[in-house]
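We did not get these values from a lab; they are worked out from the coordinates using the rules stated. Values in this document were obtained by computation on a predicted structure and should not be read as measured data. Cβ atoms are built from the backbone, for glycine too; each structure is taken alone.
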Structure I
């Protein structure tokens, strides 16, 4: 039978794909029958129609049959088989350019579902310079899954710069990846874009403050919280506490102590024994022992806790202030601190104090 010029309108996986190519009528009828059966959910009939059709090796018809079998397998949830069929159709080189581009995109989707991230990159990276939103999203996800966020980042930035109204998810991605890479100024810049979209959402303000805190800008973070507060936005105590905890976890105890001090002094957080102890610990971690000792001294006098007196004693002894440390140990012992622990600290402090006094007397002679 002579080959005829036919226009194929095939509905596969919910997407209309069109290609104008010369196709054998018998194959065309098989493709249409399979499509109709697949749309009605009769996958067995669709498969029989495709298996009954024959096509010469290396022909367009063969590629179209492989392609249709791929979409049938996809409709049945057989992703691995769908990938194999579509790969054959694509690699045949018989599909028109627009159809081949669609198959590359769908193959990338299937490979992403099957966690074949390197193959997604192979399919889409060569044409990423002209990639649209769908391709960029797939590439970004693949690079992220391959733990190559630095490669995903410029793609996402390019898309957002070209599409000022890009979905929030793109901006959130840019914030998250820049933060993961410790590019805090860039993360802050994208977070401000998110904030500009929803200036009344307190979460956006808190996230901005967190990024500023991670970037070492405790003063900026505090100013952000004050600005939000002045707009009538309120944060829960747990949300504000988390900012100080974040600084400790990020090995920035000095920044955390400064931020927590500012929140307490400006009334953003109520002063409690728990928060004062956290502040003392942050100062201690930052090796600001005088500031830590001042907090523990005030706390111990207010609570009468043996634990607080022992912490104060340790801080004083770390600074070789033996008499102050011994006085704090006596207070701790008086309110029930473990005597063995107190005795060990006391013996060491008394020994060091005697040595210093002997050295002083020797120098005086």
Structure II
């Protein structure tokens, strides 16, 4: 297995996020990536720095006007305000404009040139701050996913993208839930160019709403997500079983929400249902957005999985025997990340 990671991904150091009306200490700490990298090295898997790839892989799944915003927002933020009304330490929205677009549809660029207006338009919540080095980390995280996909397209059977920041909540033109660019979608789109049909199996405590939205009208990419029931859990508005795709993509989206408090047995039953759907779709390659925030002691999880569940994921991937890119998503108990990845790797071994 090849692995990819760039040290620049540690430069994104959020200072705050809001939860239930309170400002909290950040959850997406650089230490998350460091713990995962240490586990790779302990298993004899070096993490290669991905080549610079510019914006092209990102623009394959994201609106250029959105990427323009992400790349310039922090610098512009420093120029806002006046004495006594200085901008905050990070870029965060104080507007929430409503646009009634259907899943899979695309919004026009923000109609206002004002940075405050654009921030409300392009940043969907108060969990996705932009700091001085965020864009560089976001860009290199996407390059990590793209490099892993290129390795698989070149003949590698399995590649791991140690992505940080995460990506599966990033929509075509919106940041959300600690995510800015959808690394899993970047990998899936790159694989689609080489393999044709691609499946995405999202295994995280949260629904992969951004990935679903990006491919919702596509018949070439099957999106499957196992996650906690969103009726009372982020992202709230998507992730329900009735969401099956639209237009040409109708029937090519599957959500398998789990009741809060579910453990290994419920998760593995949903996982097996997901694998059966993937086998019926008969893809030529697979992307696994992998989150360890399903772990029973994770500070923001409502599921109760243990490490045996991650071993089971590895075993199912090994049985599918598809060229596969694993893209790192959530997981906020740093002490559990290494053992979680080790369990996944154990399941992948014959």
Structure III
């Protein structure tokens, strides 16, 4: 992540830009600025006039995946949930960002979003006019900021100014700056956004992979081959059904849903019958299935250790997933069933509880 902004040689106040998210207690400024960047990029930096309604849709689209798909909290006081409830988007097969924006745009403006946009476009300009706004009441700030941005557009060069037709006009020098430094500025803004979400979701893993639409999921072929080999050497049972797994008639399930962990590490992948995998989906399994998970994983670890060419290969390809994920000290401990069970109980139990608190359906039984 980029933590600082590049300097400007055009008399731009990059220090003010760097202060955009100072003392920010809600998500709106992050989302609004990221929406501006996204819109400028989509227009190939050939247009300086941006429509506020389009920015509103873009903001909501940016919020949809972390809030609705990955169940992240935006903070107790954050009102973005109100706008997302007014813009329901059925997940289906995990729609891409373009589809989400299309669905949001088709539903037209809503009350919650209208309330958001009464303040956000103005307040993002606050760092450019800090002295003039000191001591001013909130009720007077919007008009003052609009007047200052318009009157000082050519001299002090704020990021943009508001226009009467529900638009904002990006300053031409800032447009050039953002074009030349887009990757760095976007990285800086995303770093700030991830830090904000991390502060509000301290026990949730992999926040950086949850701020946008998920990358294409891995095919899990390598993990599947490991499980196929384990099935040939040992009796492995589906933790949900208790059925013995044979041959290739099984699927790999993320015991803690992928939408919570956002990774494919071996310690959380378990072989199950296809019917169980299809029925479970993104739900949290009941506690009674943890023992079956541990038993299956213990057998997988033993089988892979026996079939790997050498110990270093096993440690680098297999054990490392468990050492990091389960916080086990040594690879030898993974082959001790009691120690492995303790590690799973200490790791999986709290994750299941947190995921349920975030809104994932829990207590699933097959």
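Comparing mean projected area of the Cα convex hull in nm², for residues 50-161 alone across structures I, II, III, which is largest?
Working: I: 7.2; II: 8.7; III: 8.3.
Between I, II, III, the highest calculated value is found for II.
Of the structures labelled I, II, III, which one yields -23500 when helix-only ellipticity at 222 nm (-39500 (n - 2.57) for each DSSP H run of 4 or more, over all residues; to 500) is computed from its coordinates?
On the way: I: -23500; II: -11500; III: -14500.
Attributed to the structure labelled I.
Quick check for you: by percent of Cα pairs over 33 Å apart, which of I, II, III is greatest?
Checked I, II, III; max of percent of Cα pairs over 33 Å apart sits with I.
Quick check for you: by distance in nm of label points 7 Å out along Cα→Cβ at positions 234 and 338, which of I, II, III is greatest? Let's see the in-between values first.
Working: I: 4.3; II: 2.6; III: 1.8.
When distance in nm of label points 7 Å out along Cα→Cβ at positions 234 and 338 is computed for each of I, II, III, structure I gives the biggest number.
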